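I've put the structures underneath this note.
Just so it is clear, none of the values below were taken in a lab; they were calculated from the coordinates. Model, not experiment: these values are computed from the prediction. Cβ atoms are built from the backbone, for glycine too; each structure is taken alone.
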Structure I
């Protein structure tokens, strides 16, 4: 799983805080805490559900190269296995279930410690030096393209600031990390983390995240709360950058999404707008293509997106609220594998233009002092044709009788 094998994590364990515990007993453990000055280097919990399903949670630390000192938490719910990286903003390195993997093969081979990332490298593209996760958040004070933005400084004067690619939250270590197991039946595993993006005369945004999964389930939920801890209102952005490679991404794979409006983000994408939901195999010299979508929703305001492989027997779907994340970005980088053969499915509060563009377009959201915004995404893994087809039919039903608006040209600034 992208340079880190959860099966080898047990070899790293020196201290075992819990082992062989009964699933009938609730579990709550603090793994990392600034307030309590705690960092569990090696911790393990093993349980068994009433139906006999064994599950485990392992906290360990990576060593060597650029990943020295990186904390990881590996959750095995008895059916799927997930690796979370608290050191990198609670990003999810990857997920596996049988033949299905959520993740990709980035040219970045290690789980890079944020202390080795200079976000301002390469004119603001330094974020890419650690980019290899399956899911990484872009934000919070800003997300999207690097470049100049104007703002009010601490004197009230208009100043310019050079923003870096996709913000800072993905390169900030979590200050608090806890894990719990609720007995059930069936048991529920919850991993919680707090990441602070706070500076003097700057942003004061707090991310509280909770990753939950039922033992034996093929789905998991991400529930985030972003809070403005400052004394004044503040703009914020968040994009959930989920990246897919093989086996889901392959020649003949396809994307299913109910579309209200679609538009290419750049000239390269404009050439491939027709049929953009179809995936090609790796192509030498292929340039990235980005598509901007306003999805349709069901009566409850939720939408559904599916990536399925060529024979439609493997898939991953995500369900989320358009009220929380009204915009969807599709990033296709179908270059040769050594260059990163990958596609991103990215729900968000905005598109990944520079913040100055998003502000002019009216897509920026604000939080008043003390106000919070909540985000929930439910990902489901599909490993048979019937399961994939069921989701595809739900999406087709949402699209039924609605002709999507297709804009052939990339938007101008402020659009």
Structure II
């Protein structure tokens, strides 16, 4: 019997879909990672899996697309399950992450510590609810707390999706589902585990410094108005860069029911990503965090304001150094395969199971080309994952970071 197994169901009925994946997996399960389209109630999914498997640790979340060895899917439930002995796993859930992320992360860390078992390696897989049109940045505040609590653990994560609506998502852990929580699974084992992060962006050769800021708002870069300096690097004008951006500003203040109504009329995040110059430029040329080793983590601007400041998802104090990045098209397309290949190479042994946490933005950009990236992954190992609204993983020489437009791969030996 395989040490890891993955299964997928595309049935519309949640109970039928959950029963189908549970049956395909079998009943000798050590732990399971479960990812489901937003139409599926994770509480119902958990109930079906518990009925089939008993008190097996299960972690999961809603998605903006599901992944198995055949490539991307939509509207399905996908599961990656460990079937072998030699794993000690436990899950934890902490609510209130959007308003008090540090407190939720401390609560989560305390729960995880109590469920930690023996083993040479410690892995923590974390899923928060994804950011919305109104709430963002909480993952950036939560993950440093978790890393401080477990400095020697491998930590990877992906923020839950909701079919690219950015209105509400779900996390499942410790037998509970919530739309305002951070959930995690702690796994200890003597079997090798390795992770990798890739995105396909390269440095454009220009470093910048934040010279005036307040909180998440950068007012000056290199002594110039932030939007002017960014437009200068992009080779465009402030007017072109901010064209149509008022739609985003209005959306961030509207109640979610109005944002949902606007999306029903066609003003979807995907449409804005494809048409707004702001998104087109940030997709091609985001910022990065300078690193002397490996590739810098990506730092994405959230919004440009009328005063010329650039808002980010996390505080940007004066003195912060940034790298101006550019997208390498070939490397961008190959990032999925590279992330998985690097993680497996680090194992030093054949992989038994693989988890992929990939940015939903990449899914929108690459579209049909995305399936081609899985051709060489199909025979590697049992594979599952999902398209995230944020990816968390370790970047070489920097440590754990929250990223965008990235791929995080995890391999079990």
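When distance in nm of label points 7 Å out along Cα→Cβ at positions 326 and 374 is computed for each of I, II, the one that comes out at 3.3 is II. Could you figure out which one of I, II the value 14.6 for mean count of other Cβ atoms within 10 Å over residues 62-69 was computed from? This figure was derived from I. Each of I, II could give helix-only ellipticity at 222 nm (-39500 (n - 2.57) for each DSSP H run of 4 or more, over all residues; to 500), but the derived value -9000 comes from II. I, II: which one has distance in nm of label points 7 Å out along Cα→Cβ at positions 30 and 230, as calculated, at 4.5? Of the structures listed, the value fits II. Comparison across structures I, II (criterion: FRET efficiency 1/(1 + (r/R0)^6) of positions 102 and 246 (r between Cβ atoms, R0 = 25 Å, to 0.05)) gives the highest value for I. I, II: which one has relative contact order in percent (Cα under 8 Å, 6 or more apart), as calculated, at 21? Derived from II, not from the others.
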